[in-house]
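A.B. asks: What follows is a set of structures for review.
Nothing in this text is a laboratory measurement; each read-out follows from the coordinates by a stated rule. As the structure is a computational prediction, the values presented were derived from the model and not from experiment. Cβ atoms are built from the backbone, for glycine too; each structure is taken alone.
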Structure I
Amino acid sequence: MQEGKVSPEELLGEGRTIQFQPIGYSMYPLFVPGRDQAVVAPVRDMVPRRGDVVLYRRDGGILVLHRIWKRRQDGFYLVGDNEHKIEGPLRRDQIKGILVGVVRKGRYFSVNHLLYRCVSGIWLWLRPFRPYLARLVSCCKRRR
């Protein structure tokens with residue numbers, strides 16, 4: 001890290017909200033690389049729940065933005081919106097922030113918006129079927 005630069009974890013630890021462009025396609029279609037931005041707030045004393053998108057640090061690894069699939073006594077289980085493999089258990093101390101909004105094409109929308117909650121809930125419920133849906137979409141695109 002360059003001198004003078006503050007890490008996202010430090011900013012969140014100071015109680016500040018951060019905004020950044022996620023890299024990669026693990027959270028597609030919620031985030032399109034190069035277009036959308038995530039607005040992440042500190043978790044503080046809040047206990048993240050199923051369906052929340054959280055920023056967490058893998059042990060000895062990178063910061064990742066994924067959705068909570070389930071919460072159990074042994075930790076949190078997470079999955080990307082464009083993935084079907086569940087990661088976990090993750091400890092509570094690995095979770096650094098929680099998604100509070102998305103900036104798409106310059107317009108902000110809150111994750112508390114009813115439409116967002118409904119669509120993300122359906123998408124989470126469809127997790128076991130995503131590989132089949134992806135193949136179906138791919139097949140339909142090839143036939144065009």
Structure II
Amino acid sequence: MINVDISVITQIVNFLFIIWAMNIVLYKPIRKILIERKEKINGLEQGIDKINKSIQEKEDSYALGIKNARSEGQKEKEALLSVAQNEEQQLIDKINKKAQEDLAQMRGKIVKDTESVRKLLLNEVDACADAVCQKILGRVV
């Protein structure tokens with residue numbers, strides 16, 4: 001059987017003393033270190049969140065800048081294309097006008113040349129007809 005005597009009280013006091021000593025020497029410093037570590041981790045997490053927000057804002061700003069630059073570039077491209085098309089149309093109109101003028105001059109020259117050739121041929125028709133008649137008939141007509 002178990003005897004309850006003074007040794008049980010001594011063991012209880014000894015046990016309480018060891019718990020108190022371990023609390024002061026071991027548990028409180030460990031808890032303090034754990035609390036500091038948790039605060040440090042929380043601070044780092046907040047820093048990471050701030051950096052992530054900053055990165056997101058910069059990415060959004062960058063994307064917006066690219067979008068605006070593309071928009072402006074497209075507008076400039078369209079403006080330049082419009083100017084180029086106008087210049088092209090003016091050049092084509094000018095070339096067509098020059099071609100029409102050249103065509104009209106050529107037609108006038110052809111008409112003139114045809115008339116002069118016709119007059120020459122009409123003058124020579126009689127002489128040719130006489131020559132043909134002489135050859136066919138064998139005598140002068």
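A.B. asks: Where is mean count of other Cβ atoms within 10 Å over residues 18-25 largest, in which of I, II?
C.D. replies: Comparing I, II, the top value of mean count of other Cβ atoms within 10 Å over residues 18-25 belongs to I.
A.B. asks: Thinking of I, II, which structure, once helix-only ellipticity at 222 nm (-39500 (n - 2.57) for each DSSP H run of 4 or more, over all residues; to 500) is computed, gives back -6500?
C.D. replies: I
A.B. asks: Further question on the same structure: Can you say which of I, II returns 128, 19, 7 when semi-axes √(5λ) of the Cα gyration tensor in Å is computed?
C.D. replies: II
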